[in-house]
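See the structures that follow.
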Structure P
Amino acid sequence: MRKKLAAGNWKMNGLVDSLSQVETLVAQHPAPGCDVLLCPPATLISAMSAIAGSALSIGGQDCHQAQTGAHTGDISAQMIRDAGGNYVILGHSERRADHDESDAQVAAKTKAAWDADLIAIICVGETEAQRDAGTTLQIIRDQLASSVPDGATGTNTVIAYEPVWAIGTGRTPSLPQIAQVHDDLRTTLTARFGTQGDAMRLLYGGSVKPSNADEIFATSNVDGALVGGASLKATDFGAIITALSKAH
């Protein structure tokens, strides 16, 4: 059985006083019925990991493909690990769009994450134009083929499906649309990686909130969520954790 995962991506949000939300979350969910992860800005990884205890894991939002070197402003996977992180989000659509990240770069960063003993959450997803053109599944298959390196397992890799047009917009795909993509992800990964492809957790991301969490988590091959804005508040993220903990 794949253990469910509720992952929160704080993006470029959060100062030291935001850690009170994490303290509240840990106090209210000391032993959640699913894995819980928060990925804050790099400035908060160390402080947040000190609060997390056994209730939740901490991760980074990106890493460089090199472990050290002359890369001003970048952070290596080893640095994330050293600060207390054990996951890293890679290939998020905002990184792909804002920083022109290619599938090849995502694959290189994934290998660096594995070398640092981090679990890579690799993001894939289509734009609105690609969905309207009917190419969603092929776009995502191509991203999987080029972004996920050989050697991916259910232990070192999580896949997150985030339709670009649904991120931060309040819009979500229909449940059949989510199921279609997640079922195809599972088929594609299993065809390539065998039992390890079946073991990889598949997260849905894109305007997940307490009001739609139950129905999303009841959808075929959805093993959890990558949550943006709703992960910033303990009340909202806690409700999502509760919904996932009771999902079958």
Structure Q
Amino acid sequence: MDGRTVLVTGAGSGIGRACALGLLDDGWTVILVGRRREPLEETVASAPAALRGRAVPFPADITDPAAVDALFGHVVDRFGRLDVLFNNAADTMAYTPTEDVGIEDWHRVMDSIATGTFLCSRAAFRVMKRQTPRGGRIINNGAPSAQVPRPDSVAFTAAKHAVAGLTRSLSLDGRPHDISCGQIDIGNVTPPDRPQPAVLQADGSRRVEATMDVRHVVDMVRTMAGLPPGVNIQSVLVMPSTMPYVGRG
């Protein structure tokens, strides 16, 4: 992957950080995007010293169209092209009954997930259509909630359903321009710093669900990013085998 660039949003923590480090290990130059510089610098510091020169932090608010345009302009000016975009950033909120969801929380969740994915993908299309060789790949972080909701999660579920629609539209619209788009839906990842909490189930009970190590997510993102042009994983769900999913709602 020498000379190839991947941009990861939400790279300052969690899945974004883990995937960024995995992609660095594969030889990618990784542009690390998040709202605050300090967590991005922590991601860089987490990488082996020999790889840190290919980790490029760039603070940006992906819900701001001007900030997104500046971000992708910087990528083109510095690296000449963008090969892969991983739309991973997301704000969440506590499980809340629909009638109690505040409009501010609704917009915050929808903007960070749906609008951010759209703005970054739009900018990536503009770059990938005109670069030489043309084309590239977009990977969207969905969720099981992109297919099946949890109780009391109307904003997050709506946002992730929007991501699923964006993935399909981007995949279709990208065909004439050699731009592929796929989605990874990620089940419960083991929290690094706390026990897994009990989660409300569709029957009203609460259950501590199975989790998996984040490395399994990282391996799949690395596989998707490394596919040759013309090959795509359109949709994949990575989850603990016993996690409630099929029929959970």
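Just so it is clear, none of the values below were taken in a lab; they were calculated from the coordinates. Quick caveat, the model's predicted, so the values are computed rather than measured. Cβ atoms are built from the backbone, for glycine too; each structure is taken alone.
Figures for the structure shown
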quantity: Identity of the structure behind 22 (criterion: relative contact order in percent (Cα under 8 Å, 6 or more apart), calculated), options P, Q; calculated: P
quantity: With Cα Rg over 2.2 N^0.38 Å derived as 0.98, matching label from P, Q; calculated: Q
quantity: Winner on distance in nm of label points 7 Å out along Cα→Cβ at positions 142 and 158 once structures P, Q are ranked, highest first; calculated: P
quantity: For FRET efficiency 1/(1 + (r/R0)^6) of positions 118 and 174 (r between Cβ atoms, R0 = 30 Å, to 0.05) computed as 1.00, the structure of P, Q it came from; calculated: Q
